[in-house]
Structure P
Amino acid sequence: MSSILPGFCWKKLESNQVQRDLQMARNELKKKDCTLVTVKNERILFETKASGIRGFLTAVDQLGKNMNGASVADKIVGEAAAQLCVYSKVREVYAVTMSQCAKDLLDKSQTAYEYENLVPHILNMKKTDLCPFEKIVAGSKTPKEAYERLKKAVQSSPS
């Protein structure tokens, strides 16, 4: 699979419906200053302004199988968020900022994506080290394992 434009990769020509879903998710993300928006069949299924991976985990848990085939717009997509996209069978992803590791994972899983900025790694809030969620999923053999690691870490940490 190769990129047709910098910042874009489509596994195949998607339907107008799917393209509208991703555009709607992207527009809502920016218009409402959300951190995550999930859209399917031109309906917003989930949106949040929560930072970190907690909002994405909430979406996965609340929506369950409804995430399958959905379009997701997220401000930051690193390996942790990409693993959740693959785990929940998201059809396509838009990111304001995407890590190279996330891009590679989405390529490998044949998940379509768009991004504005590609960075080598997602860093912590102080920009002194890798994001703690990236460290948690590092070495995960499957998206399910990554999901379980993230759930455990979020459940054991204060809100």
Structure Q
Amino acid sequence: MKITFLIIDMQQIYLKEIAGIPKACEHINYVASLLRNKNHTVIHIKDMEGADEQNVASYQIIPEIEINEKDLMVSKICSNAFWKTDLEKIVSENKTELLILSGFAAENCVLATYNGAKERGFTTVILQNGILGNHEDVITQTYRDRNIISYPVIEALTK
């Protein structure tokens, strides 16, 4: 099974006062490493809306997220990472059978990208303990209302 893992908007500018970053990063980094080691695709999504020459440094991915030279980067300016980007083409060309989403914010960009992926026919799940939100209840709602996957299941799928 070919898996693509999206790490959405884990950027300094957005995560200044967000709770749960260490736990989410631990899960994201573990799954990314597991998938890289099995030659699956890891893509970092960066929301660059509002970035300019003066503030572009604050749009960098937080240092707690491990980036590998094999990882891909996609920049976006809309909530849905598929909208007006090459993401759909990349995911399709990789012959992705399972798309796993993680990152920030559960109630905005993660949700919009999840819905965008489903609309495009991709089998899509959200990494349990791998998302952050502006409010804790949003995480609970996301887990309740969307398909999720835990890292032990990902381990089993990649054996």
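Every number in this text was worked out from the coordinates using simple rules, so none of it is lab data. Keep in mind the model is a prediction, meaning the values are calculated, not measured. Cβ atoms are built from the backbone, for glycine too; each structure is taken alone.
For structures P, Q, which has the highest computed value of relative contact order in percent (Cα under 8 Å, 6 or more apart)?
Going through P, Q one by one, relative contact order in percent (Cα under 8 Å, 6 or more apart) is largest in Q.
For distance in nm of label points 7 Å out along Cα→Cβ at positions 37 and 61, which structure out of P, Q has the highest calculated value?
Structure P gives the largest value of distance in nm of label points 7 Å out along Cα→Cβ at positions 37 and 61 among P, Q.
Of the structures labelled P, Q, one was used to calculate mean count of other Cβ atoms within 10 Å over residues 53-60, giving 11.0. Name it.
Derived from Q, not from the others.
Looking at structures P, Q, which one was mean count of other Cβ atoms within 10 Å over residues 93-100 calculated from, given that it came out as 22.5?
P
Among the shown structures P, Q, from which was the value -9500 of helix-only ellipticity at 222 nm (-39500 (n - 2.57) for each DSSP H run of 4 or more, over all residues; to 500) calculated?
Q
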